[in-house]
Structure P
Amino acid sequence: MVTVNDQIGQVLRFDRLPKRIVSLVPSQTELLCDLGLGTQVVGVTKFCVHPGHIKSQSTIVGGTKQIHLDKIRNLKPDIILGNKEENTKAIVEACQAICPVHVSDIFTVDDSVELIKQYGILFDRQGKADELVSTIRKEMNEFTDFVQNRSVRKVAYFIWKNPWMVVGNNTFINHLLQLNKFENAYGHIARYPEIELTDLSLNTKIDLVLLSSEPFPFSQNHKNEVQKFYPNATVLLVDGEMFSWYGPRLTKAFGYFKKLHRNF
């Protein structure tokens, strides 16, 4: 018997280890493969791009917000892995009619560590999970020392255009901004607010504007466009995966953040 509480309080019980896995979250697909479970992942989303081969060996069951229940049902999964932010409540409930659904809820590095440990138990990969957690902790501690004496900078982190959208509070990205000693200029607003670029009373106070590579693919042209509205800020294109993907991506993220700090 395997028993695990997921991150929204559901208790999942299995008489045997779940073998056939459907993952509805890209970063969790990467985590499964890092734990050595790639051959057991039978279904993924079209956004599951890491590792590069996973979509060629697994069935694509849709996106994170729209899925094909018939495809999932035909895969006869033992477990479906979702996320409270990425997948809607309706999707989770529909999937629960097929098999047990483990739902993650990630706001901090500690939440990510907890998820890794849960997967270690669920899929009998405790050793690999512990190694991954140890590496993440080590990288984060070294980065904390690295930024300790750096000045706090006021930051706007953009994720979308038309409408312009930024990261607010109650998000994993906001947590990583805080670890970087970046004060989120929109941290007083929840989630992912739409904004107007013409608010010069705020714009002139911002030191750094970060344009994410995902979900909107910001480019140099967008950088030039945004710069006009933030006259006192450094505008940078950044790797959105480093700021939003949890799991094994965190073993690389803190090294990426060090390089980022050296660029301004």
Structure Q
Amino acid sequence: MLGSDLMKKLSADHEVTGMDKEEIDIVSAKDCKNAVAEINPEIVVNAAAFTNVDGCETQRDECFAVNAEAVKNICEACRGRDIRIIHFSTDYVFDGKAKSPYREQDICNPINVYGESKLAGERYLQSLSEDYLLIRTSWLYGINGKNFVRTILDKAKTTTRLSVVDDQIGCPTYTKDLAAAVELLIFQNQRGIFHVTNRGHCSWYEFAVRILKEVSKDEVEVKPIKTHELPLPAMRPAYSALSMQKFITTTGKTPQPWQLAVQDYLKNIKCIQ
């Protein structure tokens, strides 16, 4: 989902080689070294991740292999080659106890295996690379791949009543906008940690209501429920909104509000259907 939007955006002004999991196993140190040696890139962008939050609880080894050990492999493959690494992490590295949006320097304290694995990946990146861009983002949706917006739209076709949690707060992020932000950070030669999402935050319930409103599905009722009512294996942070202040101040650009991003996305998927 993110990788395809990055390819589309970055290919306009850069020579980009995309490699999917059928072409490279990033869990293999040998595969990573061979790919970097063959292509000899200036920048390596890692958009791969094990993102099944509940699945991570029972598939811990695979989760850590993809989200942490693979980052180590990429760093070691790039070492000594003057290559910048761009890597994506998550709001789930935080515990959700904050009362205001998390800043880049705030203490990480994940409460599930997925968050633990992504934090381990961050630490590999920071300890093994001297030239990196670490981008934390959240609640991704895009044209390709499964996501919350499509799930809500699909369910609304077969039911007139949905239940969605209203006690988890975060920042929905359109991968097209995220890809544009990444291109800007590359163009400006930025390094370090940046939080990048669409502007504003909401609950999953508010997100669902907005989606249905945009497609005029007024007949579908959305019932707010609490997280504890869902028997999910993994805990979720109650509040994981990310502060965009560093990105805005550093780049001089402000991402569009999440509400407008949803409109943009819905127009785009309508065009390709």
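Computing distance in nm of label points 7 Å out along Cα→Cβ at positions 56 and 256 gives 2.3 for which of P, Q? Walk me through the intermediate numbers first.
Details: P: 2.3; Q: 2.9.
Attributed to the structure labelled P.
Which structure, out of P, Q, was relative contact order in percent (Cα under 8 Å, 6 or more apart) calculated from, if the result is 15? Could you put the intermediate results ahead of the total?
Values: P: 15; Q: 22.
Of the structures listed, the value fits P.
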Distance in nm of label points 7 Å out along Cα→Cβ at positions 64 and 192 computed as 0.7: which structure among P, Q? P
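Out of P, Q, which has the highest value for mean count of other Cβ atoms within 10 Å over residues 16-23?
With respect to mean count of other Cβ atoms within 10 Å over residues 16-23, the highest-scoring structure among P, Q is P.
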Starting from the value 16.7, 55: which structure in P, Q was Rg and Dmax of the Cα atoms in Å, for residues 40-151 alone calculated from? P
Given a value of 0.75 for FRET efficiency 1/(1 + (r/R0)^6) of positions 80 and 240 (r between Cβ atoms, R0 = 30 Å, to 0.05), point me to the structure among P, Q it was derived from. P
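Readers should treat all values here as calculations from the given coordinates under stated rules, not as data from a laboratory. Quantities reported herein were computed from a predicted structural model and do not represent experimental measurements. Cβ atoms are built from the backbone, for glycine too; each structure is taken alone.
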